[in-house]
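So, here's a batch of structures to check.
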Structure P
């Protein structure tokens, strides 16, 4: 087992290096993505979580005047194994321009060094930190939207589930006990945190369904993520197969009661037509609608997984920004800014 984890780590390090190169090329193409305004680091066990802040141009002035900005907490993709909190800089740029909100991108701990539930716990810790430091940061934690891409889309759903279960003391949650980290979980007393919307871009929602089944059911199996990636992601993040049934890993396995209680009323889910995750996304949308959530779903035609992330510097970013701006218009209306 130890040798297997070592081999997973070697693969992860190799692909992280290549992904950094690809994201550098992605970022240097026009229009240039914004640089992060500042970074806050918070402890998480023996490691630390970086919170990368992207702030509107008038942030410093309005902070001195006592204004509170709505906040978007974003989780990057990469199969819980790759990626960094700056990967979604273009999404942050659109939010700054269209919504005038503060964006906080969470550098959660990655697998295989930190398997489940490290990433979801780090998301909860990030919300707790923002709540505890809301005044000095100039953010309004009664107006929080969560967003995420791929694995980050999973966290945009599982973090509220985990937070609500940690805050609830009335009933015992067997999955919460099963998924306890070795370190002490955060004090979940942040009762002023109010998540008003969730924006999920091509999320993975059910780890229990085998990847080969997903791939076979896809409209274009040859355009789905290759097995060497999906095997790396799944084995790194969820080495214990039993954990794949946990609602904090697979929100599609959560009870209707937990989904209804923990998730915000407004949920936006974007899926890709040629993605192996298409079917589970569509099924999850129907389930959320059945429990009276206001769900806006969009299928991006002829698009592969992570279609908006590309190392091609000459690609047409306007096609991406149309959807980004559309999502930001909904976000702005919900924030009422």
Structure Q
């Protein structure tokens, strides 16, 4: 039985405070109640991320992003009835309320013995040349550079394994034997690893056309030079809950314009903003793709992931953006590599594949 009382919050609890409660509880869920536990709404990790995409600040009250009309079950329902509701609506949690709509329990989907393990495939792009990190990459591919006490690629695999994802395909090209000799079939790391061998540059989407079999469930695709603490289980749930064909992880990027920015109305000067800060979401190099996406990938051609997403958007297919609020670092330049090495101990070394 899970300690659901630890995830009760009032409607004025900030988004940041609720986010911490959700993360620390490991239940990926919070319930908004009043002083007598009257149910006001529920909050999932997805609700918080959608609020961030809308521009909500971390100091806003959680009532701004909560679901005020969640599906519930009443005290008269049997446990079997509740499990049927979970399955019917594909819910991860189901609040149980009394006749006065006060919460008295929560049933979680993973308490159902029929819940499946995470069998989704993870494809890691590890074939890049790493030219911006030379001379470090003259004899070793960038994903195999040691950050902290192990190769970047090993830390990525550990991150997925932490959430139950153990089926990996590594797309390799430059110095591929270094990667293959180190990981082999993955059994020494408690995972299963196979390989896509690129004879030419294929791009992050084009390499997927080399898969021997089309996936039957959503897959992860991730660049092999990233360090992140993204909750991959939350990412998959977000993709499924939004019924997206493809989901792109995005990261908020802030930059400062080094000049005074002028706003005008015709010839009239309206305002001057001195060196304003701008915020935009940028591609974070992590994706979830449903099997139908493979129908859009041309065979044996260079095709990058942004091209694929652009095609899907041009054809008005449903694609989602998943904002990363956890630690994330793209190791593209020497300064990034040095920063990663400095920060590694603060964010990793929590799990070990071996």
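Computing helix-only ellipticity at 222 nm (-39500 (n - 2.57) for each DSSP H run of 4 or more, over all residues; to 500) across structures P, Q gives -7000 for structure Q. The value 24 for percent of Cα pairs over 39 Å apart was derived from one model only; which of P, Q is it? Going label by label, the one that fits is Q.
Given 15 as the derived value for relative contact order in percent (Cα under 8 Å, 6 or more apart), which of the supplied structures P, Q does it correspond to? Write down the numbers at each step before the final one.
Working: P: 20; Q: 15.
It must be structure Q, since only it matches.
A value of 22.6 for mean count of other Cβ atoms within 10 Å over residues 154-161, calculated from one of P, Q, originates in structure Q.
Assuming 0.15 is FRET efficiency 1/(1 + (r/R0)^6) of positions 106 and 130 (r between Cβ atoms, R0 = 35 Å, to 0.05) as calculated from a single structure, say which of P, Q it is.
Numbers: P: 1.00; Q: 0.15.
The correct label is Q.
A value of 0.05 for FRET efficiency 1/(1 + (r/R0)^6) of positions 42 and 218 (r between Cβ atoms, R0 = 25 Å, to 0.05), calculated from one of P, Q, originates in structure P.
Compute FRET efficiency 1/(1 + (r/R0)^6) of positions 138 and 226 (r between Cβ atoms, R0 = 30 Å, to 0.05) for each of P, Q and report the one that scores greatest.
Working: P: 0.10; Q: 0.85.
When FRET efficiency 1/(1 + (r/R0)^6) of positions 138 and 226 (r between Cβ atoms, R0 = 30 Å, to 0.05) is computed for each of P, Q, structure Q gives the biggest number.
FYI, it's all coordinate maths here, none of it is from the lab. All of these numbers come straight from a predicted model, not from anything done at the bench. Cβ atoms are built from the backbone, for glycine too; each structure is taken alone.
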